[in-house]
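Once you scroll down, you'll see the structures, which are given as structure tokens.
No value in this document is a laboratory result; all are computed from the given coordinates. Computed from a prediction, not measured in an experiment: that's the story for all the values here. Cβ atoms are built from the backbone, for glycine too; each structure is taken alone.
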Structure I
Amino acid sequence: AGLPVRLHLLVPAVENAISSNSFRPGDVLKSRKGLTVEIGNTDAEGRLILGDALQRASEEKPELILDFATLTGAARVALGPDYPALMTRRDETADALIAAGKAHDDEPWRLPLPDSYREWLNSDIADTNNAHGNAFAGASVAGLFLDKFVGDGIDWAHFDTFAWRPQAKPGRPKGGDAYGLRAAWHMLRDRYGRP
């Protein structure tokens, strides 16, 4: 598209199969950033590798980081399959992504990153827990966990996206779908496009 953008793509992938060296509740792992992470939930393995990827991306001091992950079931419970949950540090980035999504049939829905919930990730044995122990605000608390790994001052947006369309819709077949990607592309084109 000729945008004046240096795109750095990272694909953190993880397998959560059970084996003799799988982690267990109460294990403490050291992240790329150096933060120690208590394993409070063994089904929250994706956020560990995504945290490392966000740290790696932050090392380049980018202007913007966008990440996409099927991070929580809580986002699906709250929004269903059609709206990717969006969490951002900056209102203007959220507004731009939502506007681009509305204009191109890919509307994200913003969820908060409330400071008052950060304490839910506290750990007695590590710098942070990978999950919280109550059933509230699961997507937002997972977003707060990821926020710990994004460098200070970096514009960051996280899409907690389902990536699967359970039934066909006009122009959108059933099956794998890149929810949030159209919104992100059009936001980037609007932000960095040549006049």
Structure II
Amino acid sequence: MNKTAVQPVSTTERSSLIRLSLGRGVLAIGWALAFAAVGDILGVVAVALLVAYPLIDAVSSLIDYQEMPDGPERRVTALNGCLSAVVAVALGVAGTVGGVGTVLGVFGAWAVVSGAAQLVVGLRRRGPVFGKQWPTLISGGLSFLVGLTYLAQAAGDSPSLHVLSVYATGGGVFFLAQAALLAWKSRQSAGMN
């Protein structure tokens, strides 16, 4: 295939990824602000927000899945989206019949697995079209490590959900940084043509 035939697909895919990263960043920060206002009390609003957070990830994964070509990265994205949908249900149940420790444990397990998936996708997207993917790689690695911390806290004496707002804020900042880097890369590529 010649380079000209491949470039429009890459440009479209990059533009879609910029919009998706920007949207995810804004939603994550908005979620963090809303959840911080609710506090550690597992009321109806808190449980609804807990369910909404992985649903945002599931929908984002579906959008990303539709834009990418078939291959291992696409399968990892599909798996991550399905996992996020299952976690939304699990968080709803944990928030309703469990307690703070159970919710933190479910969230921690999800952060470990989704962080690992994000690392895989970021590693596969490294290259001339999508850049180095440093925000995605750092975010995935931190998600993995923070998830392990949440699992330990969930088993401890005084688990707290306050940490989830910090987690979402950090994720939102990394998504915004990824969108900015992709936009910069896109402008750089456009200037070379």
- Message: Suppose distance in nm of label points 7 Å out along Cα→Cβ at positions 73 and 97 works out to 2.4; of I, II, which structure was it derived from?
- Response: I
- One of I, II was used to compute P(r) over Cα pairs in 10 Å bins from 0, in percent, and the answer was 9, 34, 37, 17, 4, 0. Which one was it? I
- Among I, II, structure where FRET efficiency 1/(1 + (r/R0)^6) of positions 121 and 153 (r between Cβ atoms, R0 = 30 Å, to 0.05) as derived comes to 0.90: I
- Task: For the read-out semi-axes √(5λ) of the Cα gyration tensor in Å, for residues 25-88 alone, a value of 28, 12, 7 was computed from one structure; give its label from I, II.
- Result: II
- Task: Tell me which of I, II gives 3.4 when you compute distance in nm of label points 7 Å out along Cα→Cβ at positions 17 and 185.
- Result: I
- Message: So if we calculate mean projected area of the Cα convex hull in nm², for residues 33-144 alone for every structure here (I, II), which label has the highest result?
- Response: I
- Message: Quick check: -8500 is what I get for helix-only ellipticity at 222 nm (-39500 (n - 2.57) for each DSSP H run of 4 or more, over all residues; to 500), calculated from one of I, II. Which structure matches?
- Response: I
- A value of 2.9 was computed for distance in nm of label points 7 Å out along Cα→Cβ at positions 137 and 177; which of I, II is the source structure? I
- Item | Among I, II, structure where mean count of other Cβ atoms within 10 Å over residues 41-48 as derived comes to 14.2 | II
